[in-house]
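Enquirer: Below are structures written as structure tokens.
Derivation of every value follows stated rules applied to the coordinates shown; laboratory data play no part. Keep in mind the model is a prediction, meaning the values are calculated, not measured. Cβ atoms are built from the backbone, for glycine too; each structure is taken alone.
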Structure 1
């Protein structure tokens, strides 16, 4: 299905709060001219107490996003999955969104009840890694150390070397990350969070001479194919 971009409103759905001024301008700059971007967040209408209730349970692997004030927030994948359908229906009926891109790289599986097409970056990243790059060893950077074990399972078709560095807080330096991944002799690197910026990829690319996948640019490419 392909849409007329003269009438197209693209939804950008974050699992945190909108607007994502750390993210949307970079995606918008990569989209075809004339496309209108409408942002919406799963947490937009929630107060701090309600947001806190969505924190991960003990031993649950958290997802990381950003609140409107720039604060990092950790969320339960299971709990936020309950908010999906409501958000997508609102985007369709109230905001006249024709299709949406998810601002998250988690594998949420098939959202079969979605009233509009939704592009999940995970699906495109998986295709690029498994069928195009085909690395024997894959380097992955994730926001939290607590995500490392799950990330190895997520990309387990390869030898996976994982480093953690949050895109939202002060953390390790990119040179530290690059040294570790170079020692592991990775053949490709995935920055496995939508929060990583183009400048993050560029910095790492200058330090490592291997392909580096940035989810926000992959998402922009996929959205361009619809319109």
Structure 2
């Protein structure tokens, strides 16, 4: 292999490494969206979106245009999210991402599955939901950001009813129960119980992928101590 061939090979490897980094950054971006959405950390969610005329949030409530539209939607529901009974856990799963040849735009497809609890009136509306996110991303100032996000719900189901027709639901065998195989005594008790409806946000070990700032979980968790 002569020097020219080595140089060409090196350039090709550099392109491959750059693309792998871009893919990792986009995966991190979308997964962060899901984590921030769980407790409606609206400031962190909004900052994931690009400040671009083409920015679009397309959900069942309607289509929101520009970053101001994104801010209007996520920022408009903060009062409900202040309740510790609120939960919007939509896991970002099975992501498939393709980056354009110019390395400036990308598209992704993700499953979204999780549980939602919305305080309404004197009670809480709860349901499971499943759907597909169709996303477009743009790279600005070296950072990948969400340009367009469309939520395509496939079903919602109440826990007591599920999504299968009543006549097709099998009756579980209650006689089959797990048998303990030994001691399960812990070494020490947990210091925090994060279970719903505590309102506790599991701390983020990473900074916001677009702003580089610490996430708002610490500030939100501090309010639980008051």
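Enquirer: So mean projected area of the Cα convex hull in nm², for residues 29-84 alone, computed for just one structure, reads 5.3; which one of 1, 2 is that?
Expert: 1
Enquirer: If semi-axes √(5λ) of the Cα gyration tensor in Å is calculated from each of 1, 2, which structure is the one that comes out at 28, 21, 16?
Expert: 1
Enquirer: Compute distance in nm of label points 7 Å out along Cα→Cβ at positions 53 and 101 for each of 1, 2 and report the one that scores greatest.
Expert: Evaluating distance in nm of label points 7 Å out along Cα→Cβ at positions 53 and 101 on every structure, the highest lands on 1.
Enquirer: Taking relative contact order in percent (Cα under 8 Å, 6 or more apart) for each of 1, 2, which is largest?
Expert: Between 1, 2, the highest calculated value is found for 1.
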